[in-house]
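See the structures that follow.
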Structure I
Amino acid sequence: MKNIGIIGSTGSIGTQSLEVIRELNGLVPGSFRISALACGKRIEAAASQAREFGVRLLCTAEKEDAEKLKELLWDMKPEVLWGREGLNEIAGSDMDMLVTAIVGMAGIEPTLKAIERGTDIALANKETLVAAGEIVMREAGKKGVSILPVDSEHSAVFQCMQGIKREELEKIILTCSGGPFRTYPKEKLSGVTPKMALGHPTWNMGGKITVDSATLMNKGLEVIEAARLYNIGLKDIEVTVHPQSIVHSMIKTRDGAVLAQLGFPSMKLPIQYALTYPERLPCNVPVLDFEKGLSLTFEKPDCEKFPCLGLAIAAGEEGGTMPACMNAANEKAVRMFLGGAAKFTDIPMIVEKAMNAHRTIKDPTAEDVLNVSAETYAAAGL
């Protein structure tokens, strides 16, 4: 039996992780146990999850929500923690693997807490490797902790790397759909509304990630992630727009071979592969039928129309605390856009303004990263 904790359990990745575990336990009864869950504001959903999986260690973002969750689960007598300290306690509790499905900078500290305890990480939180990747990978190496990617692109690279020696890897090719505004004229982007931006053409994700996909910031963050995960230079990571979202990413080996992982757009397979690695078990997802025909197209991303991709790569090249600054400014800018306080085209402007004002700390501690993230988030704006 593998004990799993999930932070961000009521979000898109969290709920799909529980769906995968439900199906795996149906396939091999008792193979997974949920030992801890952490949620944000969806208290009723968290209560339902706790009842279904018999979870008695929980965490909420706010104290009043923790009290409400206790009331909803009064007969189970759970331990319900709250806030930053509670989240870190959850992450540092006894489990075999922590699924970091939480969105934003809040994922950094609990990931480090889990690594400190020697817990393997199924990583869905981009910000952890973007803002603190060098620290996270170094500490994981010291503790012998596995960082197993849940993002479809990084999972695809991970799957393609099986049986490939690191020195044989020449290039990583990350694919992206191009977002809902791929064919929009540049001059129309200022009129994009949150409702329009949240309509991703192929993936069903949370609000923040969906907006990042529309600006191509999501792909920029993934370039930095890939550099950290696979110890490869940013110049050896290529981004290609692939509207069908069938090829999830590729690698090029030194002999010129290009290896790709294909499948219908679904997060269930990468989640399951992280949970069951190195085993492959049946997964309840549609399978490609090549007899019905399949069209795959690729094109170069338009960095002039979508400058966030270039800003993220520039932050990765600068290194130190610059990625943390860039990430925090983007998080703030997206929140402003979704709240009606900024235009879609203001997002890269806010990020660039913060990056220009930032003085990089070249060899930061985890505390430096967290401080820069918090300070940038507070200061970022128009």
Structure II
Amino acid sequence: MAEVPKKELNQAGVKRFWTSDMEAIIAITVVLLVLGTINVFSSSFIFAEAEFGTPYFFLKRHVLNVFIGVLAFALCLYFDYHVWRKVIFWLVLGTFIALIAVLIFGPVVNGAQRWLPLPIGQFQPAELAKLVSIMIVAAYISSKIRLEQELHYKTIQMAIIFAFTVLTELEPDMGTASIILGIPLLMLMISGLSRNKILQLVGGALFLAGVLIYREPYRLDRLKITFDPWSDAQNVGYQTVQSLSAIGSGELTGMGLGVGVSKYDYLPEAHTDFAFAIFCQENGFLGAIFVFLLFAAFAVYAARIANKARDEYGQVLGMGIMILIVGQAIANLFMVGGMIPVVGVPLPFISYGGTSLIVIMAAIGILVNIGKQSEKKT
């Protein structure tokens, strides 16, 4: 029997876990979906029973959103990712209409208009604007790279994205507005924007942030309290203090699924923005580290897919999708951990949020398609 070369043995050993970067992304996504579904139910069943008379209210909606998200993933996986560049005008138009409609017809919830009611749930247009903004700037950057031309930020593409940002801020939703504008700007910087333009952007971003904070005084209070939430633990700092208490009480292995006490009306938004605090309380430090590693692995494999893309558009679009998902995860983890002010950014997969989950699943479908298309050319 012929001896198998050592090199092939090593390759076989590497491929035993998964055969491609796309398979790794899908596997990580499935694990996060399972963890998220468990956590959504565990963190919401007390509130759901009290408000809606059934502990399964949010779980049923979440499962429906997962199903729609899987369909969105399959649809985006099926189409060559270049199709989104061809229909970008219609995506932009639809996003504009939805963002304007929510300000006119959207119900006011906790002082904000962010959702459009639909027969099977609610739709949050700002979540779609995140992905469309990435598509817009990816098309611009890739064309400039291909033609070896200098990148600029004073363009019609960035004007459209800025309009998305303004409409989202009017809801008001500064956290989401910051993502809609921030990710495209970061993509420009990474792609080779000149140093002077980067400094101009940073200065402009700081000025704009200051204006937005000044416009809503509660934002300044949140910023101040970040450094010492216990100084106003019963008011502005309440959410952060409760979040840190929930995380700390989980210790190494957690209290156990469903046993966490902070969801008993102690921690506001326990199943949405602060769902990870409940996850830590019930799964402990080890559970938290596992989630960190999943997102870190997602970042690595997504970056590999983007790097191997067959053209500049695939590379930039893949990079933007990676930043969208992992960047939101980092922002939420920092917020829940009290390192940045409360900004209302959900943790992908782990937090309850229908439109956010569906858009993320669609984005992952596009990412996996980028990987598939690159394999066809090798």
Structure III
Amino acid sequence: MRPDKLKQMVGQEHLLAPGAIVHEIITKNKPASLILWGPPGSGKTTLARILANELDVEFTELSAVTSGKADITKVIDRAQQNQRLGIRTILFVDEIHRFNKTQQDAFLPHVETGTIILIGATTENPSFEVIAPLLSRSRVLVLNPLDKTEIIKIIKQATKTEKITAKRLPIRSIDLIAELSGGDARIALGNLELALSLTNGTITPEVVVMAAQKRAPDYDKQGENHYNIISAFIKSLRGNDPNAALYYMARMIQAGEDPKFIARRMVIFASEDIGIAAPAALNLAVSTFLAVERTGLPECQFNLFHCATVLAKCEKSRAVANAMYKAIETAKNYPNLPVPIHLRNAPTQLMKDLGYGKGTKWKAGFKHPEGFLPPEINGLDLF
């Protein structure tokens, strides 16, 4: 099922379209060391193999989970032989973040001399998991989760290859397989394969659910219910109901929602709906976002549920949000008011003589007799 030509690959148009980096690497025949960062099933391995095939280079693959120093040495020796023969070598390292610093260091001299063209794949943020010298010698390409339309296209390609008729696999079942895949093409194809083996007849939605071992969620990341559930989640946080908030969040996660999307919404909520009532809530929400980014599913669920529980139980205040909207509206209505002369910077004696900064004292909590706002809006009250 894995494509071997660039034109066959589904998704990642921001990397593959004419003028984009991967297309240019292939068109100009200029291979470069790359770090492919993206979720499972987004096409990292496929893209590495396509690059090797299109560039007509030798392709060697290592998994950081099962490979050690001896494996690396063996690959480098082979690449050095190839280099002497004028053959280029792409070394693809799956889950490169699982190699420790010393193991990653071993690649550096060979990347610099061009012995190997290193392509690393990772589901973790390379800023934290890949050593800086290796990052500086590589381009980081971010692969996005495949959307439902792209997964459907992959399934249809597979059914065409296997000569599976529309009668046996109706569109409603294809749609459900795509929905249950969570943006992971491997899960989609695995569920398709198992569904085909479970019956000799039509692959009904019930067979798909049996194969996937998941209930079909009433949640489409592109549809109305997506917005309804995130709305219910936020309103539950606002209404101090952790039970409802955690329920709606669990539904989003089970349906394949990007955990970073949920974490981002909680970062916003911490300032918009809690604000000065519990200032530390923002620290927690930001820490949660970073934890989600670094940990990933499934472990980051602990961070998400921890944060949502605290935010739901916090006191609420709209003071910051109300002040923000009022300040923005005032700035729109009075965009060009001059800064009062007593508040202006006075780096030269001439400016001081003209009254710039007059009467201002370097004292904590000092209140200038003439105030801090232009006279036209001196009565502005945001809190």
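Read-outs: derived from the displayed coordinates by stated rules, not from any lab. Note that the coordinates shown come from a computational prediction; the quantities given were computed from them, not determined experimentally.
Before moving on, here are some points about what is shown:
- In this comparison of I, II, III, the computed figure 47, 26, 15 for Cα extents along the principal axes in Å, for residues 83-162 alone is attributed to II.
- Answer label among I, II, III for the case where Cα Rg over 2.2 N^0.38 Å, calculated from the coordinates, equals 1.33: III
- Computing Rg/Rh (Cα atoms, Kirkwood Rh), for residues 171-298 alone across structures I, II, III gives 0.98 for structure I.
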